[in-house]
Every structure is written in C-alpha cells, then in structure tokens.
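Structures given as structure tokens follow.
Derivation of every value follows stated rules applied to the coordinates shown; laboratory data play no part. Bear in mind the structure is a predicted one, so any value in this text is a computation, not a measurement. Cβ atoms are built from the backbone, for glycine too; each structure is taken alone.
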Structure I
Amino acid sequence: MPGHGGWGITVDGSDETVIAHNLIGCTQDAAVKFRNIESRIVTGRGGTTRRNKVLNNIFFRCGKAIDLSNLDNTADGNLYTKDWGEVRNEEKSVGRGLNWLPDAGTTFRLDLEAWQKFYGFDKNGAYADMSIDVDLDALTMTWSVAGPVPQAALDKFFERDLVGQTSRGSRKPGPLASVPAAPAKVSIDPRR
C-alpha cells in the first residue's frame, strides 16, 4: 500500500454497494475510495466496481472526497467542506477535497461544479462551511454547518438516524437527521 494516509471507506471490486448518510472527516486521502480488482474472480468474473451509490454523505476536510474507479457509479446529495486551507502539492492526494475520476490513463480532479456539469454526479450536492470538533474522551461532537444543505427523499432504510431520531419524507445528509446552523453538541457514544 502506498503511504497516502488512508481512506475513510474502501470498496474493493464490489458492485452495488450503497454508502449513505455518513460523516467522514480528516482523511488524508479519499473519504470514499473505489478500486477495481480484476484479479479477484468471483462467480466467473473479476471485481468491476460498478453500480455503487454514494448518497447523502458529509465530507469534512478530506484530501479527496470521492475517488471513483469508473463512470458506472452514482453520487448524489453529498455535502462537501467548502474551503479549508491551502494546497501544498497538486500532485499528492491531500488537501483539496476534490472528487477524482480516471479517464484514458489520466485522472480528472474535479470540484463540485465540474463533477456536476461534465459527469452529472451530485446534482443535489452542495458546498458548505463546516465546523466539526470531536472530543474522544467525552464521545461528543460539536458541529455546525453554514450554507445550503441538500434535502433528499428518504429510503426506508434511512428513516432513523444514528441516535434513533425518525425522519419523515426527506432527510439532510449525514448520520444525524438535524444539521445545525449554530454550534451544537451531540453524543457520538456507540454504546447508547
């Protein structure tokens, strides 16, 4: 493995995976990384990494947000950190939060506008200014989001959020049904 600092979620050769309503932050490399694994033969074929969906996630200060291995995937309703610092090296996969997409031997590094315009991804996605602070001792998170927040129709599997709050009809991105405009402290204790 290259020394790139790690990924938030990795999909290795799998098809039809759904990655939804997560908050992924402070990854040096990709928040969500897809890789084709052609040599892994299952039921007569290699891992093609197709028809996967990245829906209604929050990407906070990630070196890359979504790194796709091909165009036969979907991304929509995701919320991205608007701006969070200067880029130190354009050739490394750190510091900008762009989405990456391979094409004929090169890799496109796309901001949200290009991601939407040229490939049709994240038509309901948005940038926002975010503040997120996690206290690992107290297992709390203090966070706020300033800017437009996408609202997506609910799938039956996402009616309840991380803390059990129920949504009806539609829901904002991330693991919690409410996305606060002013700093709010929430418990992230998995034992609840």
Structure II
Amino acid sequence: MPKPRRDKRVKILSHRTPYRGHFKLEVYRLKHKLYRGGWSQRFQREIFERGDAVGILLYDPKRDAIVMVEQFRLAAYLASYNPWQLEVPAGIIDRKSESPADVAKREALEETGIAIAGRPKRAFRVMTTPGGSTETYELFVANVDSNQAKGLHGLAAENEDIKVVVKRVPALMRMLKAGRIPNGPSALALYWFAVHRAKFRR
C-alpha cells in the first residue's frame, strides 16, 4: 500500500498489523479535524488490505455482446447471494513491474483466453469500500471478437474455476435492472458501458 498523502487535518497516532495472510488487517489509532472546529476524540479503525484491483470489459461490437466470466465466491455465498457470480474479468495488481493496463490484458488472457492487441482504453478508477479498505478498482475496455472466448479457465494454484459467458448487451442490462448482477465493480462497469456504448459500437 502506498504511503498516504500528508494532510494536516489527520493525525495517525499508531499503526499495527495483527494479521498477515492472503490479505492483511491493519489497525490504526487516529484523530482528525471536525467540521465544527477542533479535533475528534482518539479512536480506532481496522482496515482490510487486499491490494488494488483491475478489471477489463471485453466488448464485441459486431455481436453487441460482452465477454463475462462466472466463478465461485465464498463471500457472496456467506451474504446469501448466488455464490457463482457473473463478473467482468478482473484481478489484483500483485507484481510491481506491471502497469494496470498490463494486468487487464493478463487477466483477459488468463480468464477468457482472449489476447488483447494494443493498449486497452482506461475507463475509470474508484474505491470499492472506502469505509473499511484501501482497495481501488480500475476498469479498462477493449473491443474483441467474442468467438475467441470459450472454455474453462483459471489458475489451479489459486483454486480458480472460471467459466466464460458471452451475453448480448440488452440481456445484461435486463439482468442488471433485475438485480441479478450484485457484484459491485462489475455492475458499475456495465452501467458505465451503457452510457458509452454508442461510441464503442462505432
């Protein structure tokens, strides 16, 4: 995690890492300036560290379709959603030598079998859960031939079991409106695309 920008309105009093595994848990004691003036009381916050994520929306303008992936998500199961989530291909930036665009291209190949030629277009970068995690999500978009997307994918070392799913854009929009794509970053990516769809169809 990069060092936070220095801000005189925030004072970090202490910081420790009680858990370090696949993800990390960081514990901070701090205080900050108040809207009404003065400083807040000292308080503690736990921050979930999982790295920064990159997604790539793969659009086929000839078929007006998007290449998605479906895989098991334990958190969705525990939250009483369908554990097999329909998602935009995505992954964590885990190599310092890789740019976000490089990660997007790697994830597209690993999860769908599609090799992206050239540089994908950057769409946006947001925080996924600013109330408890520093994770950011950056989306890229690339035009592809969805006929290249087929089969099962994923890294065995990471227990990934990924199925490629190609869906026409109107069908995906109906699923979104019906609440059948509850994955936040993927839903945001699809809503963003709905606004910019005409440009990519051209």
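One of I, II was used to compute distance in nm of label points 7 Å out along Cα→Cβ at positions 105 and 137, and the answer was 2.4. Which one was it?
Only structure II yields this read-out.
Quick check on the output: -1000 is helix-only ellipticity at 222 nm (-39500 (n - 2.57) for each DSSP H run of 4 or more, over all residues; to 500), derived from one of I, II. Which one produced it?
Working through the options, I get structure I.
Once mean projected area of the Cα convex hull in nm² is calculated for all of I, II, which comes out largest?
II
Out of I, II, which one gives 17 for relative contact order in percent (Cα under 8 Å, 6 or more apart) as computed from the coordinates?
Label of the source structure: I.
For Rg/Rh (Cα atoms, Kirkwood Rh), for residues 81-152 alone, which of the structures I, II scores highest?
Between I, II, the highest calculated value is found for I.
Using distance in nm of label points 7 Å out along Cα→Cβ at positions 17 and 113 as the calculated read-out, with 3.9 as its value, let me know the right label among I, II.
This value belongs to structure II.
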